[in-house]
Structure 1
Amino acid sequence: MTKVTHEFDLYGKHYVLEAGELAEQATGACLVKQGDSTVLLTAVVSDERKDYDFFPLTVDFIEKMYAVGRIPGGYLKREARPSEKATLTARMIDRPLRPSFPDGFRNEVQVVATSLVADQINPVDTICCMGASVALTIGGVPFEGPLACVRIGRDPETGEFIVNPTYEQRDASDLDLELAGTDSFISMLEASANEISEEDMLAAMAFGQGVIGEFCEEEKKFFAKWVDANGEIEQKSYVLDEPIAYVHDKVFNHFDEMSAALKDADKLSRIGRVEALKAQIKAEFTDEEQTQYSRAIPVELKGLEKHAMRNMVVETGERVDGRVADEIRPITVKPNYLPLVHGSGLFQRGQTQVLSVCTLGMLNEWQRLDTIEPVDGKRYIHHYNFPPYCTGQTGRMGSPKRREIGHGNLAERALLPMIPSETDFPYTIRVVSEVMSSNGSSSMASTCGSTLALMDAGVPIKRPVSGIAMGLIQENGKTVVLSDIQGLEDFLGDMDFKVTGTERGITAMQMDNKATGLTPEILKKALMQAHDGRAFILGKMLEQIPEPRVKPKDNAPQIITLTIPTDKIRDVIGSGGKVIRGIQEDTGATIDIQEDGTVFVAGTNGAGDEAAERIKAIVKVPEVGEEYNGRVVGIQPFGAFVELLPGKDGLLHISRVAKGRVEKVEDVLNIGDEVKVRVLEVDEKGKISLDRIDKPEAPAGSGHGNGGNHDHDHGDRDHGRNGRSGQRRPGDHGSNGNSGRQPRRHHEG
């Protein structure tokens, strides 16, 4: 096998397709590059046909930390379970590949994408589809290619579209649209956007379809080089499950009965009726026939249900639950559903019910991400859970499956553009959507429920977001676009097209399409019908909670933001963290100090306010004229040291402790006494001179004797040491005049 390389440039980016050197025992393998980012795509097809009534395709994306020059964390120091980004990338490859295989293909197919280099400039995800397409094609697999995936960004200032933008270009873009398919139709779509109009989104999709065609042409050039170097590609022979006329006719004789069984708005009741009919039909075959046609009978039963449902929609205009094409199921909205949690919302549409719960935390609780992408983490987190009970079934409970990760990511992307900045709302935000009951569109119900939970939690989102899932039926030469599809219409329909947005525009989209005849006109109709549906749903939501709460609930952490001088950070932290720990233990608040002097203080029931005041007191510099109720903390022959604020003392000279001449300070003041003073002077070194307010008369006889020197110079005391603005503590002058008192502990900052 001769190594073949094809290099090309498109829209300012350099690409390489290469095969014939690596993974020679795989059915097909391709090395694909954008810039220096490099991914190896391998495809292996099993020799034996599986006894399944579905296509057994598995796609894995493997993140190798060596691709970015890092050693994995953890005890084992090797890559473990895939990150969410890896799972999403695997789904991105899987979704356009799956409909590209012929019906009846039952050989197991495994596609593995291994990241070898991630240059931190060019993303590695979208190029994987092109590599998989090449690997399958040169492997002689009956695969309807070539296909490719592209990402479309947009310059918000010029409106110019950007093809496969770099990370830097993506950060500046108001659109992140991923499209996959062939040169003639789109089979997969993912998008996040900053309230883009339907017209602009359609323009981006049309542009992206053309770009996909250009990448497919480059693949064809590579195949031509491959044939020149290695000869014609040998098309491998695989046995397909094909319809058996006898089985088909016997099953489809019950078409009218299936149509009647499907007309039931209750999901579980309908499933029961349909399964009973299927069992009845299967029983009409002899035991020998059931064994002989073990593959064909389940396939034909599924086909009967599919065509009966689709025929009902296109011929009568009626759906299985009695709705017309653009009708939305009944909606129930209940914000503030749970007590004590920071925010919650129950959203139900038909038999799909989702409870979303919002939790607010400190910024230092953000999620750190360990991936090959140049992203440290995120402060807005959305999780989606789909337990088996939500569909009336039993099943494994545990870590989230790929579908849950994908649906959670969609809801997260839908709301992310509406999340306030750290400056406006200095919280980490986590929303969890628990699917309580599902009959289609649970990800869109999660988006709506999460909007309710965020508003109930007092998160000042820019605008509320709603979502809807659209479907498509193309049957008997007719086309019908469906609004708010339920599970059966998703499973047996031609398209699952989810759209989220605000009253101003689209924030996220996701589409899986099985129809090759998806024209721009159909897409436009679907988007505009989705716009009307979103508006209707949003109106129902706003009837119950028209705007976010003015502030978070009392049981949520109240975060106060302070800014302190950076040279005061040590004072607030204290030696070994003693000061900050003391504040947190005394108040129950949580404190997070940034290197730039920004301080976030969080607490409930006023704890944050108390902690913030203590921090302000530590960093405050007393000013001339301010008055304080201070405490005497030290006495010297020349005066008393009065603590004005934590860590800040001033000198009350002996001449100002009382009216008249005072021989000894102890005649008037003792350590621990409270005294009201006024700041007279703060010199350039931070030394503070005080005057006593409401001076008492000097004690009788206090002015006689020869001990005191009222003009004692205290200018040699160190007033600014370790961030303190006060004078030396007692004992700092040695034994002279110490009166035998122990010095106060000095906390090093």
Structure 2
Amino acid sequence: MIEEYQRLDKRVQKWLFNQGWPDLREIQKRAIGPILAGDRDVLISASTAAGKTEAFFLPACSAIAEEENGFGILYISPLKALINDQYRRLESLSEMLDMQVTPWHGDSLQSKKKKARNNPSGIILITPESLESLLVREPGWVKQSFTSLKYIVIDEFHAFIGTERGQQLLSLLTRLEHITGRISNPIPRVALSATLGELEKVPLSLRPNKSLPCETITSSQHQSTIKVQVKGYLEPVDIMADETRTSAEQQICQEIYTLCRGDSHLVFANSRSRTESIAAQLSDLCEQQVVPNEFFPHHGSLAKELREDLEARLQKEILPTTAICTMTLELGIDIGKVSSVIQVTAPHSVSSLRQRLGRSGRRNSPSILRMLIAENELSDKSNIVDGLRLELVQSLAMIRLLIVENWFEPADTKQMHLSTFLHQILAVIAQWGSVRADQLYSLLCEQGPFKEISIQHFKQLLSHMGTIQLIQQLNSGELVLGSEGERLTNSYTFYAVFKTPEEFRIVAGSKTLGTLPVDSLILKDQHIIFGGRRWKVTDVDDEKKVIYVTSTKGGKPPKFNGSGMSIHDRVRQEMLKIYRNGDYRIEVGNQKIDFLDSLGRQLFQEGACLFKEADLEKQPVYQSGKNSYIFSWMGDKVVNTLSVLLIMNGYICTNFAGVIEVQKSNIDDIKNYLIEIAKDNLPDEAELARTLSLQQKLIEKYDEYLPEELLTECYGRKAFDSRSAKQWILTCLK
């Protein structure tokens, strides 16, 4: 590594020597030249623990080592916990360079922020929300402190692409370049990620205006061994009638207890309610066996101290520890080595599954993934949806796409993100005090990320914002905040563009356990589960938003908000391929690897046999009694489109896992109707969205402030795909 090594600052070389590294990794060597050049954006894509963070920071810290006036590196993270982790990891390197590192978020020490305010230099670690707050409240200080910025690095970039928060971040970076006079001399952006689909399209998501070229660096050498097992479970038909049988979740908890006790693991349960329920049952099992508890919940609503204590316990690797978690431990927080990752229920996406798998198998040991999937026991009341074992087959499809195809979901870059656009209009006006409409459009749409918004859209939105007092126009023509705009921008919740449910603090005695996003009524004397333990509600203070609890035995988990993520076309197409072949196994050389247990194989065979019996390969619409079932094997956008087309004609539809059930119908009528409407003139996405109630379309945080016509167009793009639906109808129903 001599040539690359010598290009680094001497103190960085000394730090590397002190780490005892025999060599730099391939990706770290390849990143040194492009990052030191400082004349391009850089995308570093490699698997978890491949050394992406050091690939950026070693050359970037070398480049800013002598800089003293203003920040040299702006590091942006989706999580406060990741910032704290990065701060810890940079500690010894920054000491060697005598370089200031400042973690800047809501929980950061004020003393560190004050020091950075008085003497901005080195590295600042921040979330998009805190950067928004600085731009709106302290634009003068931002201009002074960030003018000499050499790099912007975005960690876990895949977590931002195509989301409202991602649009806000890209807009913030354009505004930062604008306020520091760097639009014509852009600040290089570096993106780090382990899971990026359609890599060639990602540079456009990093810098939509293409004002700098982008170099992509991937590792060709890093290969890891993966061990996968999928286990099936049966949910009894009538568990109340037979006390000798246990629920699928109880069986799964017993399995997790047996597999995980005595070592460290991550269990991903997808929802907060299931996370809490599983953690409580595992804790109960430890108590019953009179052994120390090793199982702890980890989700965004837990108190910071509880989350950090668990993260520290995992990092130290002294005590066996299993975290039952949501997406909070999916991203790159350093939690040391875990022996395996367990997924309960089908994952949201292949990308998410890849991130989770990457949390195990460090230090040359194999990555181990176990998936525990429950299906309903069949009875005379079961329908074809139950019999096909769709959740199991979806899990198998995702594993195949991950391992065989190395495929991840690409970002949806065709969205308008109007809720965030409205937010950014208010933020820019709040930042500058007043601004002209043409300046706004130039900054946010032409230079910024809102490329899908036309001048017509823009004028329509500004007019409506004026009507509802968000903004007003002065005689000079400049736009300023209106009374409602002032109210919104003065709120502490303004800086985040994502919607959060109302949070209540949960207090036991004098200790705050965390916050609970409440979407249903919580009553006195009700039993809830939180922090992996059972509690009885002693009082609820609606005004102060506090739920008081005492420890108790028994109780059911609270209801939590949770939104399902859209399944991609490719996943359902892979499911169809598995059904057609009657085979889910993965070919390695001349042999096929079977990763299902015996019950899982039995469940799969039931589904595969039913697929053949029902002749679903040749007939995508199936009649069962008075109901019809449509199997498009397409993603949720097409399924939604077909469902609404049928509802528009008076049909009653429901869908599960991509299968549409049409009540009191026959297949010939359905086929004829869909073919006629596809031949004639299939409604576009906005027309389909118009059939829904206004309330159904209010998804994002500021949707309620949008004119209904724009809201409808925006929602239509998210939910429907008329072109693909038309193509499916004319190809598969004839």
Structure 3
Amino acid sequence: MTEVAGNPRRWLFTLAIFAGSFLLFLVQPMVARMALPRLGGAPNVWNSAMLVYQALLLAGYAYAHAIGRFTLRRQGIIHLAVLALAGLTLPLALAPLSPPQTGWEVVWVPWLFLLTVGPAFFAVSAQAPLIQRWFAAHPHAGNPYPLYAASNLGSFAGLLAYPLLAEPLLPLGAQSWSWTLGYVAMLGLVAWAVFSRRDVAFEEATEKDAEAIGWQRKALWLLLPAVPSGLMLSTTTFLTTDIMAIPLLWVIPLGLYLLSYTIAFAAHRGPAQLFLFLAPLVLLVDGGLAIFAAGRADLLAAAASVMLLFVVATALHARLYDLRPGPARLSQFYLFMAAGGALGGVFTAIVAPVLFDWTWEHPLLILASAALIPLGAWRGLVRLITKNPQTTRVVLIVGLFLIFNAALLLYTRVQAETALTWADWAGLLVILFLAMLLAARRLSFVLACAALLLSLGGLTNLRASMEGERERSYFGIYSITQRGDGDKVLMHGTTIHGIQRSGADSREPTAYYGRSSGVGLALANAQSIVGPDARVGAVGLGVGTLACYRQPGQRWTFFEIDPTVLHFSQAGEFTFLQQCAPEARVLIGDARLRMEDLPPASFAILVIDAFSSDAIPLHLLTVEAMAIYERALAPGGLLLLHTSNRYVRLEPVVARLAEVRGLNAMVWQDEPVRRNDLYSSTWIALSPSRAPLDALSTTADWRLLVAPEGPVWTDDYASVLPYLVWENFL
């Protein structure tokens, strides 16, 4: 008893809580990677997964709070039993669910994740509050809340470990078994922690610290974690929809969100105080820049959005830490925190996609942040001008009017520019910094944020929403615009999904599918390559451009995962399909799954063009996927892959696939004559036999692929890190 009383063993409890959090956030991307062959790479898949994890975290915290009425010894026995029962579901494997019906992805995806990882995640998620409570039960323990910083540091480490270590080095099966071994080791640490508190009188150590908590404080316990949680998910959607759709970007907002808790809950308060000071300035500057540069695929907008999330989340979490109760209310405090995080996730992942046709949740959460972050020293800015209350009001009202109109004039002037001048950026920064004067009052600060968000792009997006120019589905945000020359354009985020000319040229293929493109050369010469009356399959409908390569006697089938995309052709927004291939079949759903249901040798030509923006569909470039394509090809058939990409070198990946599968392959990089509706593209042609490639090679100067690099991609193993084109990120 004496030895225990003099040694709180902080290191043991820190290690136990770190290990549990490390495992939690290592398993999140691992399970998402397992599901990739079924779900593809839509940003909402990740948001759905995050929502499940937040719900399980809330359930775990509720369980931790519920067993708090028992003695510490009994709590330990109960939790060890729960961990052991959850361990029976290991090693993790994807739940055997049937594919979702169209439109039910928003329910099916969370259900899949829940069945796959639910028991283990629930059991481990309870440890943050439990272990802190057990630690605090020691009479010499001191402040238990810094252990939560260790918890989030473990989460951050686990999240980084997956793309940097686990995914590049281990197949999914080995990842799952490694996680299982880590789970067993963590269970041992928890048992040791429970044993070390076997003689501590838990009730006497905590109940004396109990305090009454008012509803206003509890409301802040909900709101302060809810806004950063929602902002984390909205930043993910905002980045991948409006700036650049790169899967690696999905983990950055979550990583910074976790790191914000580490800083906010640290025992040393200096860094947290710095973030509290900077937050109002960063909110105005980066919020304005993010909206201003949205739609330009601009690295500045990406950096502004990420910095905004990190600084504001840290400030809000630091304010949450300042409102923490004594150790006796610890589990209740964390329960409210988890509920707030889940509320933010529900709003962003479920409510927003149903209510909004654009990422409106992002600016709304920025405004919510403006209403919650401490203004601190910034409140005294106007006193540098005047101390008179009446004059202060006039300054704030006039300042708000000037800032809104100056920002609107600047945005209107540069809206059509492809590159902004230094004077444009200087003017924008002057406007943003002047807006800090309005931080003298809470209401004027929120109004200043709203004025900037509206004037620097919000009004333009609001008009587009009111005029019905956009549609939002589970798989993305689409907008249709008409250029001055009459061309109609479908945008998926910031990437052109297809273009149709007006008038007599409405059947002419455009964008990446012009007549000099690899797919254009193959389809236009299909009769000489694969013979007459060919059966053609195309994965990815877009605006239906490829349909106008259809020749008499050919039978065409399109595969499209998003019914919204098909609606654009059926409603007459784009008429390629109606004009050129009205009898073509369009199969809705994941192409791999739908293709497996078709008879072998269904197509003489198969086109794979399902790259949404610059997102890499890993599940379409694996050995298993290639086997499905080969099965679908008729003898002497031709497979065409669209591999244009700014950020990843896909050619050596396909070269390795061709080598492993024994396929002949060649590539054509098309650089069409410069015009606004034809773009450069890279197409790779593959076939089990040489004959179709020999025939295709006469149409242009096709070349052999570069040498293969790295191990072959499979459903169990694939990593884009070795193939990133780092200079294009700058």
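Tell me which of 1, 2, 3 gives -0.65, -1.19 when you compute log10 I(q)/I(0) by the Debye sum over Cα atoms at q = 0.07, 0.11 Å⁻¹.
Derived from 1, not from the others.
Say we calculate mean count of other Cβ atoms within 10 Å over residues 252-259 for every structure; which of 1, 2, 3 gives the highest result?
If we compare mean count of other Cβ atoms within 10 Å over residues 252-259 over 1, 2, 3, the biggest value is for 3.
For mean count of other Cβ atoms within 10 Å over residues 92-99, the calculated result is 13.9, so let me know which of 1, 2, 3 that is.
Attributed to the structure labelled 3.
Suppose you compute helix-only ellipticity at 222 nm (-39500 (n - 2.57) for each DSSP H run of 4 or more, over all residues; to 500) for every structure in 1, 2, 3: which one lands on -17500?
For helix-only ellipticity at 222 nm (-39500 (n - 2.57) for each DSSP H run of 4 or more, over all residues; to 500), the value -17500 is produced by structure 3.
Throughout, read-outs are computed from the coordinates displayed, never taken from laboratory work. Values in this document were obtained by computation on a predicted structure and should not be read as measured data. Cβ atoms are built from the backbone, for glycine too; each structure is taken alone.
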